[in-house]
Structure 1
Amino acid sequence: MCISLPAKVVQIEGMIAFVDYGNGIVEPVINNEDDIKEGDYVVVSYGMIVSKISEKEYLEMIKYEKEMRELLSSPPQ
């Protein structure tokens with residue numbers, strides 16, 4: 001199973017992009033895409049940018065991630 005997370009690019013230094021996963025913590029990842037720039041929204045998998053996405057897609061993915069966390073953290077009924 002592959003885990004992919006949405007993120008916003010906050011800085012680029014060569015092949016390293018620094019991204020925020022929506023929690024205010026900035027982490028470095030490998031940038032292997034040619035057209036990525038600061039402010040872009042991307043999908044990160046295994047520490048590497050795998051695709052560029054729109055802001056709308058980013059917000060939808062963040063929403064679904066929050067919903068899943070809430071479901072998984074709630075006690076069974």
Structure 2
Amino acid sequence: MDTTLTIILGIVAMLLPLVVGRLVWKRFDKWFGRNDQAYMDSLEYFLKKIGFTALVAFILLWVGISLVFNGNGAALA
């Protein structure tokens with residue numbers, strides 16, 4: 001039962017950053033767009049948008065995986 005729960009929580013921990021990253025990507029314009037279409041079409045804005053989305057997703061992935069697998073390595077040894 002412990003292995004099954006670890007697998008299910010691991011899958012959730014890997015899929016949750018995808019969902020949250022998609023929400024951040026869609027709502028980034030509303031949060032940081034400044035209602036300036038020329039600014040929102042610039043490379044600088046796109047790099048900020050992709051960087052912030054990746055940062056949020058990777059932090060969430062790191063926290064989720066570390067919570068799922070915290071202490072399970074000692075049980076396998």
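Match the computed value 50, 23, 23 of Cα extents along the principal axes in Å to one of the structures 1, 2, and report its label. Among 1, 2, the structure yielding 50, 23, 23 for Cα extents along the principal axes in Å is 1. Given a value of 49 for relative contact order in percent (Cα under 8 Å, 6 or more apart), calculated from one of 1, 2, which structure does it belong to? The read-out was computed on structure 2.
Where does the value -8500 come from, among 1, 2, when helix-only ellipticity at 222 nm (-39500 (n - 2.57) for each DSSP H run of 4 or more, over all residues; to 500) is the thing being computed? It must be structure 1, since only it matches.
A value of 3.0 was derived for distance in nm of label points 7 Å out along Cα→Cβ at positions 10 and 50; which structure in 1, 2 was it taken from? Only structure 2 yields this read-out.
Values in this text are rule-based calculations from the coordinates and carry no lab data. Computed from a predicted model, the values in this text were never measured in an experiment. Cβ atoms are built from the backbone, for glycine too; each structure is taken alone.
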